[in-house]
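> Please go over the structures that come below.
Please treat every number below as a calculation from the coordinates, not as lab data. On a predicted model such as this, the values are computed, not experimentally measured, just so you know. Cβ atoms are built from the backbone, for glycine too; each structure is taken alone.
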Structure I
Amino acid sequence: MTKVLEFENQAEHSDERLRVVYLEQAEARSAFALAFVGDELPRVVHWGRPVRNPETLINSVAALKPQRVSGALDETAWPSILPTQAESWSGETRFVVRRGGTELFCKFVVTSLLCDESGVTLTARDDEQHVEIEWTCEMRESGLIRQRAQVHNLATGELEVGKVELGFAVPADMTEILTTTGHHLHERSPQRQQLTIGRFQKASMVGRPDFDASLLLSVGRPGFGFTHGDVYSVHVGWSGNSLLAAEKLPYTSGQISGAEVLFGGEISLPLFVDGESDVSEESRDVYTTPWVYGAYGDGLNEVADRFHAELRNVHAQWRAERGISEKPRPVILNTWEAVYFQHDYDTLTELADKAVRSGVERFVVDDGWFGDRRDDTAGLGDWQISPDVWPEGSKSLKALADYVHGTGMEFGLWFEPEMVNPNSQMFREHPEWVLKPTPNRLPMQGRNQQVVDLTNPQAYDYVYGCMDSLIGELGIDYIKWDHNKYVTEAVSPLSGRPAIHEQTLAVYRIFRDLKNAHPGLEIESCSSGGGRVDMGILSLADRIWASDCVDPVERADIQRYTSLLVPPEMIGEHVGASPAHSTHRATSQELRMAMAFFGHLGIEWNLLKEPQKDLDELGVWVKAYKEHRDDFAHGVVVHGDDEDPAVRVDGVISADGARAVYRFTQLTTSQTYPAAPVRLAGLDPDATYHIAPLALNLESGEPFTEIGNGQSALGWWNADGIDMSGEALATYSLRPPSIHPANAVLFSVTRI
């Protein structure tokens, strides 16, 4: 439960009342304070560790409010959570509303303020402009802060909403920005720049966050890393168009902010009548922003842990409300890279036999089972089982599902519900079910696809009905939900308006409707790999597919930076073939398995073509994963800050701190030879630990092996291991085995 304290005082040299609201989660070591000056919108005056004497924060206004200076307005800019020109904000416009095409410049006056154990809710109005906002700020159990706003129209005549960008002020010495960029097969590539005066913005404009999305925009003390340095991060929990920004004026310290991006005419509000209008998330009488999340940490590991805790709590609550027990993450085999579109009952049952003998617990049939879908040019949208591929009888898709269930595995099936091929029965019969800018022009195609208008109730009912029926008919336990086209020029023929906002809500709704209708059903969010990863979809999906690239060298950083937001048990990490289909790079089986070990383990590999020796080794690794997966699903993810750019050190520490597994990866050849000692992040400096290689790769780190290139033994790399203090491991550290580039080893750390 959040500690909420309120303090009031009279402003010095003014009749204005000062009010400070202080929020604290002691166990999460996080606190946040807002100052209300008179009837103005609140300003962030503390965000960091809990304050010993929070009552002194009433003096934060005197401590922080800037003086008037020459050449500007009577009040120097001191940004609120939603700064406007009325409070002398001269940066990027954060609040855009129009009436009759004319932009309104609002000055909000707080009319009510409610504080309770969840946080703060206020109502603020501009009576002359007839605009009202209701703003909510919560501190979560994880120490995350999240805020959102609702916009109400208090006049007759429509009010168009263009943007509501909510922000967090950060301390003045937070001057370095970290974001990620990327593209298909290479998501989450880190980039840094200085926060200078001006605005840095990353926008996602293709109806999903996309590969280039920065899951977090982080601003911190120069040189901050995973293990050290104050850092503040912002995230927009929304699966449509959005932006993240960092901005600083000559008059202000930095602000980090986020918003949904809306097209003209996308949101137009009728008169709001309090108590009579529907104010749900999907209401058309109000506009509700996505949640904008903020996290503080001493290093990115702590920031990530807050998001992980939040998502774990959200899913635990979902299960509890529906009486669904938590279960270990089932090991998956997905058929895509094994057979692509070449579906055949005999082949897939043989593959299922190989899978279950390797320890697989969930068998997923990918694209190609429906309509005329023999390749990616046709059939998408015709969600009926293809009789050409799956004839009725003993070799039907139902027979395959029954066979898979008979082995003890779960059965999963691929869908791409939001998309359609123009060469499909669905499109030919209902061309009006497609988003398009004009009646006679379709958006530019991608992968031979167009986007289904799920804001059209008839299209929604068709897609939902097909999926609902098949789930029941086949006993589907798991859906791999794909999304392979940018949503561009997205106007609904039904409404005549841009439809990204409503389309996103429709996707959320179909997730909820299917999962409520089929308790225990799990859904993966795949979007050409990592194209849709955000707190909105993550609150509903059971996992995401991090990337269509399963090359473990590429995955080292893709997974590392995906884990800034997503806990490991929700990241699909699969063992693929060598050479990798996406890069043609050959890698060792040890690296491929080690790189998939911490996440939701799966296999993306044609086991029918592999020698028994490799299958036996795969089975050993799967067995070891099952021994550790409970810790991975509840533990703390840690990444090291290693001086050597050629290596990565990653680990997961059990929730009670008693155990950990670390992975040392030698991505490329180091300047140092052998590799220098590495620090193990996250350990208790006052504890003593036993360190030893995991038995399954003990041989890998030994000299003169296929992976190891040392020419003498490494003292601790043996079955007996060694004991070391946490303090020593955090200072002079631990020397890893000398291994060839593009290889990795795992070792355990156990508190004594």
Structure II
Amino acid sequence: MSALAQTYSYTTYNTSNSEIGSNYVADIKTDANGLLWLATYNGVSTFNGTTFTNYNTTNSGIASNSIIKIQIDGLGRKWIASQLNGIIMYNGTTWTNYTTSNSGLPTNEINDIAVDGQNNLWIATDLGLTKFNGTTWSNYTSVINLNSVATDTNNGVWVTNGGVLYKFNGTDYNFIAQGTQKILRIANNTIYLQGSDSLVTVTTSGTNLAFIYQSTSCLAGYNPNAVDVDSNTKVWIGFNGSGLQNFTDCTTYTRNNTNLGLPDDYFSAVRTQSSGTIWLGTLQLGLVKMSPSAGLPGCFQKVNAGSLHSVAIKTDGTLWAWGVNTSGQLGNGTTTNRSTPKQIGTGNNWKEIAGGSNHTIAQKTDGTLWAWGANSGQLGNGTNTEQHIPVQVGTGTDWKTFDTGMYHTVAIKNNGTLWAWGLNPYGQLGTGNTTTSLVPVQIGTATNWLAVQCGQDFTIALKTDGTLWAWGSNTYGTIGDATNTNRLIPTQVGTASNWQSLGVGALHVTALKTDGTLWAWGYNANGQLGDGTTANKNIPTQIGTAANWQTLASGGNHTLAIKSNGTLWTWGRNQYGQLGNGSTTNSSVPVQIGNLTNWKAITAGISHTFALKTDGTVSTWGLNLYGQLGDGSTVDKNVPTALACPTLGVDDFTMSKNSLKAYPNPVNDKLIISLDQKISLVSVYNLLGQEVLSKTINANEGTLDFSGLASGVYLIKVNSNDETKTVKVIKK
């Protein structure tokens, strides 16, 4: 189960609920003071977060109301491109209008503008490229019909004429690439362009040209309309009809999956801010503000359930696990079960997780893959030796996504190739044989694999073309090919090409199509397919008629799903309360859990369940024999029960032969931290797991100022020589 590391609240400003000048926002820029400047079809609007100020032909010296672009130069001057009435410059006091009648402009019809680091203005028109240095106008007409212009950090000037990208060399143009419609953004030495049905990228040195298509990547749509790159180098794309996408993380925001937080899916402008706020211009519905939610109360960004254990990543990137640990699957160096989350190591760069039967697979932000726990080959490290701490899988740094079953693991690399390892008695690796592999082996030669999930001893995978493929054990019809014959290689499930996402259980499969319909097949003795029967199915079978399903997850013999309205539904086996409906009675049809509409993500183990809400809080229920719910008990739960954010586990941290002291305790203002070896860093956390204070010490003793903290209990995390120790302190 994965949820966004950052959730957002949404505010739309339009002419009905604010003083914004127009509902069409063509461009958004931010000046040095953080003031927004908006290009609209009713002049220019500014917004300081509270008040809109509008400049148009009736109340200012601006020459036109039809504004298509704004640029702000190094002197703070605003250069404004009108659609039909030339260029306007505003210096904070005076509006200056440049047209063919009073300047060197070759035409009043402006297509695009840019400014460089020397405060030169560059103008793209149908008659060519124009440069204005504040005094002199220069026209370059060897290439005409220019529809976009942009400058890089080296003051290089780039233009397109609707089909070709050129770099201007000072007097003429150097051809760079074809198939480029317009420049969307230049950032970090990369040019982002709109292609005819793709996103195009090329470096500012003119190399590494790439056409990125929706069919061969996670690109959300075929018509990118605006791009910005945030302070964390994440690429944000506004589409004409496909919403907003964080392309770096392959996360898409649409009107439907934000529960109408976004007013629609058509965006003309995107502007990110270092605060994490995102501003969107729409074609007809005004300005949208996406505000990052502060302080997620639950502090989890991802949770995943193994068979009888659980693993999670907090928003600070640290990795935590709990539940059964007989094979070291918790990764903490022991085989002791845990009923509360315990941190795995001290790393804070964990990105993705998958819990297996008695093992765990995880990925770091550097693209490396790690595994630990039971090992019949599923750890992929070339041995079948059990591992109690994370061990790297090979040396690759290009893993994209992965999942793991009972004894096998399957993963996709960034280049779209498919790899598998582990036990293979039923052909679940897809290698064409039943031979075990202790290391990753490539499956076929296809490079368009998009997503994969593993059942107990079979595998389901989705290609970028929307087709679905399956292989491995088929005893209960999990391959979905109308037979019960095992398959040793990927076998297409039917002929449909509109599959969107998967929810694979131990012996059954659920999947969503792009039309929002839900389909299921495989083992059904407990009603886990949701079709109202307990008969197995060996072909995809539609579940009900609803077309608003959004997210799926399957456990051992139960299934969960979230609809686009944020409601949660469960069905199947319920012996331990894993359906969360307050009973232990099985259900063969989807049953809504409560009436909340803010469920975001779901995951399930053999008989336990987790669900994450949009506010970052996690609820859990079902079997808890080994503490896999993480609530500090071993008592089963049959209704959603809040899982507290894990604290740093004061009694879990030891530092050999070193005595940590924190005094006075309770503390009023100054807290002294001492250790009989050098302290590198001290961090203070509240009981929500949020860091509220940190200080570099680089000595055996240091002082922390608690005077600004509220009264309460805090955890002090002390780092020294790659070891960590934690002590609890009370602030008076």
Structure III
Amino acid sequence: MALSGYRQCIVPLLLGLVLSVSGCGGDSGSSGTAASALKSAANASAAPASAAPAAESAAMQQRRTARQIAVVPPPMGWSSWNSLAENVNFDTIKGVADGMVQLNTQIKSGAKYQYVNIDEGWWTSGTRDANGNFIIDNTQWPGGMQAMAQYIHSKGLKAGIYIDAGPQGCGTRTDGTHFVGSDFAHYEHDFLQFAQWGFDFVKVDFCGGNNAGYDPQQAYTAIANAIDDAFIQTGQLITFSICDWGTIGSNPAYPDYKQGPWDWAAGVGRMWRTTGDIYGPNSGAPNFGSVVGNFLGNYHPEGQHTGYYNDPDMMVAGMGMTAVHDQAHMSLWAIAGAPLILGDDLSKPISADTLNVMTNPEVIAIDQDLLGVQGVMVAQSGAQQVWSKLLAGSGQRAVVLFNNGAADAPMTVTWQQLGLVPNARTTVRDVLAMQNLGSFKSSYTAPVVPAGGVVMLLVNGTDVASTTYRPSSVGGGATITRCPTCDGGTIVKGLGTVTFNNVTSTAPGGYIEIAYVNRSRETLKAELSTNGGTQTTLAFPPTSREGRVGTVTVYVGLQTGQNSLTISSADSSAPTPEISTVALVAGPVRLPPFKAAYEAEASSSILAGGARVSSCSACSGGADVGYIGNGGTLTMTGISVPTDGNYTVQIGYANGDSTPRTGQISFNGAAPITVSFPPSGGWGTISRLSVSGAFKAGAANTLIFSNPSGWAPDIDGITAPTAQ
């Protein structure tokens, strides 16, 4: 199986039971289209058509909504690690499968939990027979692993299993020895055996891969190829879950150097972990700070699209947190469009409050929305954050008002933040209460958002008009042909490449909707790059054999002003979708990254007592100041204001702990105020918090950061002061 084009073609062909040779031969011919017409259309398209984009009419908006194609949704299910650790056997997994069936009876409509995933601990012997097969403990698994998979299937569910990418597993047996994993020499054999047993899902960890010095992208791509080969031989489709905890490639010899899985794993796996573990088994009630940290560390909206998902880890709802925290946990995972993989022991009773949120069909529907995009943060003030997710349809948004503070508080979301027409009447529904709240203009304010909790809303308004762009140029053998049903009147066949220039954005980041045709019964792939940046693999599900136009939606890292988007073949020997237009569509307006007017690491700052500058790729100036506290101080100088008075500044900071850090802040040497800095989601993730105090007219003002009794967060910088 050396030819990647053959692999990309034959796997989906078998999946769709399409056996005709023409399915892999390239583009299907344009029926009745003369060569002269093709040449004429191609010549006409050589002009920069996208320089004159089409403004959206009401009819175009209605047609665009009808064309939205459902992508593969994020997996829903359960994993054994959080509640059972390595104590897995036929009886414990049977009990969970039975419990999942009962849980699903409480979901009155829509998607339900599917996967029962057995994590580490199933292969206790760690040995193989002479043919390389896993030797299974028949006391632990009477009838073997195949019997376990069959029992799960008999309940209408799907079965999942686990292995490490490297020779040494993550966990240890009771005698202190490590469990065993796989390796390059065994990938083909091991994943074929999983398929032969009937497993539908596999999570592949990276403890052993890391210890063996494997490159994440190289190892996981080899595993994906082994899974494809197993499918070709058995017809058993396996959902692939990558678990390298968001490892950043460190070897410059590999293409994933300085990249995480959100940069390269789309098209390799269905989902990929972005953070460390959310919970350690047998460690008591989960820490809600870890939930928040994993949620924030999972924030890579450009990486999640077209059926590929960022994974903040399996869940801990129902394992001892408060009902408010369980509700927030489920809502945050749903607004992220994350895999909903439960971790509590489903063979045991679940509290009524937690059961309600786990089985709330409206929460689940938001997670499973057919566009498959990740929610973005649209506003933040200290511990209060507003998140929103673009949903299928017209003017549909999900919103989470998240109050990570210590006291109940009102919170507001504006229609402008959601990319909706500000003055249009907009309906609001409370998702958790499943109650309509009424119709509102401009904004909605929830009177009480509980401390450590959320209010989750479904907002239905009027989209700001989109703009459609036609191709500027094609290359690599691509041709432009007539397409009467396409908005631009033409379509690009035979990628190649197609480029859309002059895509104009009024803000950084945004949503594009790609109109395409896929006449086959298979999902086709193509690569997308924005302004010449890193390519990401997009999936284009079938539209129809008759050439119906469909769309997929992607969040891309647009810059303010003009942009260039290029869609190209993922493999020159594999079939590709036909591409018509790209539309810049309305959606939640992502809060831009923090930008400091005064950098903490500036030469004018005074560092004392051990505080020091560290590199920080996500920081405003590429660095921040850490080791503040326990004697370390940071004094920022030269802060300018026009007149005496009280001013507010936003502080950019990083707190990678799972609990808040405390800092003391002094304005011009006055008595310091004590400020709590919530977790930011990692030391490379910048959050922001506002503080107020008195400044004097001129440029001689200072801010002093300290903590005499502990560590303060790392400080990126501050914004320009604004008068109160």
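> Quick one: Rg and Dmax of the Cα atoms in Å, for residues 210-457 alone came out at 20.1, 61 when computed from one of I, II, III, so which one is it?
Structure of origin is II.
> Between I, II, III, which one scores greatest on mean projected area of the Cα convex hull in nm², for residues 338-401 alone?
Top value of mean projected area of the Cα convex hull in nm², for residues 338-401 alone, among I, II, III, belongs to structure III.
> OK, next. For mean count of other Cβ atoms within 10 Å over residues 106-113, which of the structures I, II, III scores highest?
II
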